[in-house]
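Pasting the structures in now, so scroll down.
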Structure P
Amino acid sequence: MEHSHPKTFTEVIARGFPHDQLDALRRAHLARVRGRPTRAAPRWIQAAVVDTTRKNAAGNFSADEQTAFKNAILQLVQEGKYLELTQDHMDMSHNMHGSMGEVGLYRFLAWHRRYLLEFQKELQRVDGILRPGATEKLGVPYWRWEDPIPAWMEGFLPAADPESGQAVPPRKDAPPPNKADADDIDIIVNQFTIQNTLLPGENDYTKFTWSLEGWGKRPDGTSLPAHNHGHAWIGGIMNNTNTSPTDPMFWLHHSEVDRLWQMWRQTHPMPGPPLEGSDRIMGPWSESYDDLLDIAGLGYAYDSMTL
């Protein structure tokens, strides 16, 4: 039976991980990538120093930075660059979600880290034009899932739906489903070993990314809210598996995913995902999973490495 990719994260959660479709998904993935030319993309230059700090959207991100972040996005929308960035995510041949099978599960974290870097590069480019006197580079703030949507982001939806060209629907910012609370995040980061992925050769990385993406269970057997649930909780176009970056909350949401991964890696640097060959390259860019592990070498840090 052919597997159709879920249109919404609500559907992703309802379906669960596609264990019964893994063979079909592997064949479909191989068919998509076989013989496909690689986009010419220079490798990310390793930074000599950390020059960007990603900050808590509800804490250390100042009013001036909030305004600069929104103005930079408005400029990217006007240029058409924001649509180009969104279209990178709309190309599901990049196989970057667990709903697409094992390879997507294993690529989820590194692919989205590279995607965030691309957005942050463009954000900083236009911010440098809009604020030539700024003394600090603008980083992508993170949204702690136990917090409400940052007040300064309420109603900020400047991009049109890339599929229809129409204005996007408002956010829901409410259950169902519930989003992760502090206890859930502790389970994700510190109790990941309780997860049973039912995947061959599972390791600590498999269990961690399984729970962080949104496939995990709490100790009592109920669903463990995480990344997928945050998309569905926000709602509107953020609930769309393809076009969710249209909502700027996407970047704050994935900055938190990236921060939690970095926190976990401080005590669990190994093992990594069982990716081989071209699956280890985070196309459409040229970096491999291994190239994306050292965030200091990528030029950024987080203002907090605690839950």
Structure Q
Amino acid sequence: MTHAARFITALVTPLDEQDRLHREGLERAVQLQLDADIDGLLIAGSMGAMQLLPDATYRDLVAASAELLAGRVELLIGAGDASLSRTAERVEFLNRFPLDGVVILAPYLMPFSQAELLDYFRALADLSRAPLFLYDLPQMTRTKIERDTALALARHPNIAGIKCSDEPGYARQLRDLADERFRVILAAPTVLDVFLRSGFLEHLDGVFTLCPARVVELGRAVERGDAAGAAALQQGLNRTLALLHRHGVWNPFTELLHALGVPGRFKPRPHAHWDAATAEAFLADPETRAVLAFLRGEPAAADAARASERA
């Protein structure tokens, strides 16, 4: 890729009404990313609802993703489960495919000590054919991969990096203290431009599913020193995030993806989806229309929406 920054999309998993893989939805979601010149994809991460998927759907998703993406962009697959044996079964399955990395959450549901985390991740790194990436998401797992634990794991020859979804100071310490080969990948989409300017060049987030071209464009704006252009794109990204959170994230995410031509459901049952009238009202709302203009790269419509907001 031509841009210095690296952007990895945590892709949603398109499903049908029975929570089976929606192959057409996956193909269209992947093509949206490839057309935008994105650097990599994380399949079956937390955004891809890996822990909620039927085992057969997970296996189909991995096989289809390897078929569509291997050798085209960096392909990472999520495998973190609630115990070593459950996660190891997933890693053994993933060993059949040509992957660039396996992404592992801290085990969840039960509390685990840092010593137990060291044993967990080292055992999985020994087992995995592909490089292993730690995934620190204590907001959901309730188990923090503490700094010294991450630094000890960074010395393992098959542990290649970490996705940091907690506070940024933690990521800064890891970047300063770990060996250069250990990749520190941020999930901080509301301040993407700030972190790019400060030298954090690797970013991974689920919202990139909706706007890969805008994210790549933001990175290039920072690279060429266009602070105003980067700020405008960051504001559009933040407006998108605000809209998602205002309406509960998953249903608006679904309707925006449908409007962008990606079919399917993106959260397994028992998640309740909007009825047709609610979805129609959401898409007709001026704020939704402004966000869609941004996602589609329609500058005139997006500029008009910003002007209306300032008035």
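Only the coordinates and a few stated rules stand behind these numbers; no lab work does. Predicted model only: the values in this text are computed from it and were never measured. Cβ atoms are built from the backbone, for glycine too; each structure is taken alone.
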Which one of P, Q has distance in nm of label points 7 Å out along Cα→Cβ at positions 147 and 251, as calculated from the coordinates, equal to 4.2?
Q
One of P, Q was used to compute Rg and Dmax of the Cα atoms in Å, and the result was 18.4, 58. Which label is that?
P
Value 20, calculated as relative contact order in percent (Cα under 8 Å, 6 or more apart), assigned to which of P, Q:
Q
Kindly point out which one of P, Q the value -15000 was derived from, the read-out being helix-only ellipticity at 222 nm (-39500 (n - 2.57) for each DSSP H run of 4 or more, over all residues; to 500).
Q
